[in-house]
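Following this line, the structures themselves.
Values quoted throughout were computed directly from the atomic coordinates according to the rules given, and no laboratory measurement underlies them. Everything quoted here is computed from the prediction, not taken from an experiment. Cβ atoms are built from the backbone, for glycine too; each structure is taken alone.
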Structure 1
């Protein structure tokens, strides 16, 4: 078991090392759509990455989620057939968002032997997500 401070240090170490191995600037919050972001997540049980629809307006959340669902077939071809569509995903802080994501289980940010596997997972799939987002952004906005 790690103290809160040790865990924080390990997390910072992973994200710093991941940033150093990738000199590219990821889109993440720079989507130009305040309700939709791309997100990396890595904790003590899983790693995930995907599209987060985060808005208090349930109608907007439903609208955007349904737009993504209508793209399910093309997203499966362009990103992965293993995409998970969850309209009621609960974040670590307890917030409900819609999340369209890929999941890698049985990894831990506290185990450095997981880091390479997760970094490769992120590097393989985030560019595909960014490209798909850019390709379908106009459709999502209208």
Structure 2
């Protein structure tokens, strides 16, 4: 196991649909940590998503579950090695049923500091922001 890992716990309305969406991004399901209530999506060696049915998610908190289809609760920024990787991930997300939110104002701000980013929203309203930021020391 990696020294440090992050597990994002995401409530989902339809576990199977969500598993298929994230597999469509090229990420894999770890069956050892998946059942009828949850699925562990492996993004890489250090990042996993725990897709939890909304009912199961409520067993981990006393607070109400946010309706992420109506309001933003968080944005998950994912650094990628190059612009092509950003475009590839967003293309895969759109093909798998996600939607892209066009934000020219944000893109303009990113470009000012040398970043390139796009975003997509999964079928449950969770917003992802893949981006590339060149390392000036590597140039």
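At-a-glance table
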quantity: helix-only ellipticity at 222 nm (-39500 (n - 2.57) for each DSSP H run of 4 or more, over all residues; to 500) derived as -16000 - corresponding label from 1, 2; calculated: 1
quantity: Computed 11.9 for Kirkwood radius over Cα pairs in Å, for residues 42-81 alone - originating structure among 1, 2; calculated: 1
quantity: If distance in nm of label points 7 Å out along Cα→Cβ at positions 90 and 130 is computed and equals 1.0, the structure in 1, 2; calculated: 2
quantity: Entry that produces 1.00 once FRET efficiency 1/(1 + (r/R0)^6) of positions 50 and 114 (r between Cβ atoms, R0 = 35 Å, to 0.05) is calculated, selected from 1, 2; calculated: 1
